[in-house]
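Each reported figure results from applying straightforward, stated rules to the coordinates on display, with no laboratory input. Since we're looking at a predicted model, the values are computed, not measured. Cβ atoms are built from the backbone, for glycine too; each structure is taken alone.
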Structure I
């Protein structure tokens with residue numbers, strides 16, 4: 001199926017999410033902060049996992065489905081980053097690169113899905 005840099009990009013992003021989560025865990029958050037950080041970890045690493053699953057998709061529709069799930073997880077990750085910034089758990093400066101990366105991943109996934117759905 002589709003061969004692109006999204007596999008590597010999503011894997012690299014997952015590694016950055018794990019490192020950011022480890023740093024966040026060292027901070028003294030209340031329960032809400034811990035929950036937000038955990039949600040960020042789950043959705044941020046799920047993007048790459050779904051892209052990895054797509055490599056072994058059983059059909060074109062299965063491939064599109066896996067990438068669509070990855071897109072949903074990317075959107076959720078963008079949301080958690082925004083919420084962590086707005087609730088002042090992290091500064092916008094700390095997460096500005098991560099915000100740029102997730103927007104880039106969303107654009108790539110959207111483009112791939114649109115291209116695959118186009119019945120040329």
Structure II
């Protein structure tokens with residue numbers, strides 16, 4: 001069952017579901033933006049990207065976060081995906097995260113970009 005994220009209900013009142021590729025993308029987003037310690041029964045879940053809100057943005061920070069993200073994805077999603085690459089770039093007040101992975105069930109290669117920080121327009 002591929003639950004929709006964020007959790008919600010469909011028009012019939014049942015738990016909303018989504019397709020496999022969307023579900024996997026949503027799970028990657030959860031690993032990226034959940035801080036370790038945030039989940040009660042999984043205290044090591046996440047990559048800590050959300051904890052960087054007050055850290056100065058730099059290439060060094062991007063490199064460290066790249067390692068943390070790749071480790072988190074491999075630890076928590078290795079039964080669903082094979083991580084091919086993670087690229088983190090410090091651009092102005094944001095971190096631009098690009099994850100290239102292969103979905104194990106379908107062998108489809110996917111590329112997803114996530115942006116953290118900055119000002120919403």
>> Taking distance in nm of label points 7 Å out along Cα→Cβ at positions 57 and 97 as the criterion, which structure among I, II has the greatest value?
In response: I
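Have a look at I, II and say which one yields 1.3 for distance in nm of label points 7 Å out along Cα→Cβ at positions 49 and 105, as calculated.
On the way: I: 1.3; II: 2.2.
It traces back to I.
Suppose you compute distance in nm of label points 7 Å out along Cα→Cβ at positions 17 and 89 for every structure in I, II: which one lands on 3.8? All intermediate terms of the calculation are to be shown ahead of the outcome.
On the way: I: 1.4; II: 3.8.
It must be structure II, since only it matches.
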>> Quick check for you: by Kirkwood radius over Cα pairs in Å, which of I, II is greatest?
In response: II
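Have a look at I, II and say which one yields 16 for relative contact order in percent (Cα under 8 Å, 6 or more apart), as calculated.
II
Can you spot which of I, II the value -9000 was calculated from, given it is helix-only ellipticity at 222 nm (-39500 (n - 2.57) for each DSSP H run of 4 or more, over all residues; to 500)?
Computing helix-only ellipticity at 222 nm (-39500 (n - 2.57) for each DSSP H run of 4 or more, over all residues; to 500) on every structure in I, II gives -9000 only for II.
I have 9.2 for mean count of other Cβ atoms within 10 Å over residues 9-16, calculated from one of the structures I, II. Which structure is it?
Numbers: I: 17.4; II: 9.2.
Checking each candidate, the match is II.
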